[in-house]
Structure 1
Amino acid sequence: MKKISYSLRIGLIGSRNSGKELLLNYLDDIAIEKNHSDDKFEVLLIHKGIPFKIKVFPSENLIEVISEQSINFAKLDVLIIILNLNDLNSIKEYEKEAFEEFRHFFLFQGLSILAGMDVEQILKGSPSNNLRISRFNLIKKAKELNILYCFEIYNKERDISEIYNKLLNDFIFKFQYSTPELFEQAKIYGRELIK
């Protein structure tokens with residue numbers, strides 16, 4: 001039997017206080033195989049019967065990625081940018097010019113996601129009384145950067161799973177209609193992995 005799976009390369013950009021590790025922890029929780037090191041984060045998981053091999057390349061910011069000319073970001077399928085909604089300056093870190101330079105430098109044509117995470121609410125379990133980035137400003141930033149999807153994360157399990165479900169469903173659709181024979185073989189391999 002051929003071990004057919006869909007491979008995804010995800011760039012995950014966010015500052016240390018953005019909560020991006022919660023997105024990595026979620027993948028760890030649903031993975032059936034894991035392979036992590038200092039410079040590599042890989043998981044194998046099953047979504048709707050299809051095996052996905054996911055490699056995640058985390059980074060602090062776009063400028064760092066561009067200046068280092070990181071080979072890991074050269075062939076991304078997905079770019080996820082995480083903002084800490086409780087840090088009013090985090091939205092200013094991502095300027096249109098830098099994002100366009102990133103797209104141009106790496107010839108990025110993949111799926112893009114902007115996610116604002118309410119880190120205080122997730123960690124404390126109750127809404128923060130502090131000022132925060134509004135939903136309006138988050139959507140405005142996504143439009144400015146020409147990002148396809150925009151999410152707010154308040155509930156760790158529900159909201160993070162929504163991001164990955166949307167992401168993986170899009171790629172299942174693409175996989176199913178671009179190569180139906182391989183898609184069927186991947187389903188067979190997925191059933192074997194579940195057993």
Structure 2
Amino acid sequence: MAQSHREAVRRLFETAEQQQGFFTTKQAKAAGFAENTHPYHVQAGNWIREHRGIYRLALFPAADRPDLVLWALWSRNRNEEVKGVYSHQTALSLYDLSDLNPARLIMTVPTNFRRNSEIPGILTLHYANLPEEDVQTAQGFKFTRPLRSILDLMEEGTVERHFIRQALKQALNRGLITHHQIQDRHLSGEARKMFDEFMRQAA
């Protein structure tokens with residue numbers, strides 16, 4: 001019995017390690033922890049309940065941005081696949097591009113994404129089916145690449161243009177975006193016109 005518990009602890013740690021110490025109810029069950037034991041582990045101080053169906057190992061070293069993993073796990077589907085991708089201002093802040101400092105986390109989810117429960121107030125959701133090449137993976141969460149992030153903000157039109165110019169210039173200077181990538185990008189006529197204007201102003 002003791003060995004079985006140790007194995008469950010090891011499996012759960014291996015899962016949580018990939019998610020900065022976080023794990024879900026289903027992941028705990030898959031590791032070998034029966035669901036009726038989960039309240040005990042919270043009361044004993046082994047786990048911290050962060051949100052409905054989401055826990056964190058109490059002794060796991062604190063992450064810089066635990067909120068990013070938490071809400072990424074919130075966006076998982078029934079197969080435990082994370083569907084949310086941090087985008088727009090949030091993605092730019094992760095690259096430290098521009099002086100934008102969004103108060104809420106901005107996440108793009110697939111167009112067929114649905115939730116029975118209320119969307120947490122910390123999140124702003126956009127609905128789009130992102131191609132894989134526009135997405136970058138970190139430890140426990142995903143976010144859009146710089147070019148996609150900037151294009152999303154340009155098309156949305158809710159951010160002052162000088163922030164977009166600033167982000168574009170910084171991304172080009174740091175090699176996060178190349179002129180070749182911009183030229184290869186398939187853009188609508190209006191988006192291409194707007195991007196060319198930003199390119200001239202950012203130069």
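None of the figures in this text is laboratory data; all of them are computed from the coordinates on show. Computed from a prediction, not measured in an experiment: that's the story for all the values here. Cβ atoms are built from the backbone, for glycine too; each structure is taken alone.
Sorting 1, 2 by mean projected area of the Cα convex hull in nm² from high to low puts 2 first, with the largest value. Each of the structures 1, 2 was assessed by distance in nm of label points 7 Å out along Cα→Cβ at positions 67 and 91; the largest value belongs to 1. In this comparison of 1, 2, the computed figure 29, 53, 18, 0 for P(r) over Cα pairs in 10 Å bins from 0, in percent, for residues 35-74 alone is attributed to 2. Comparing 1, 2, where is relative contact order in percent (Cα under 8 Å, 6 or more apart) highest? Biggest value here belongs to 1. Could you figure out which one of 1, 2 the value 106 for volume of the Cα convex hull per residue in Å³, for residues 27-98 alone was computed from? Here the read-out was taken from 2.
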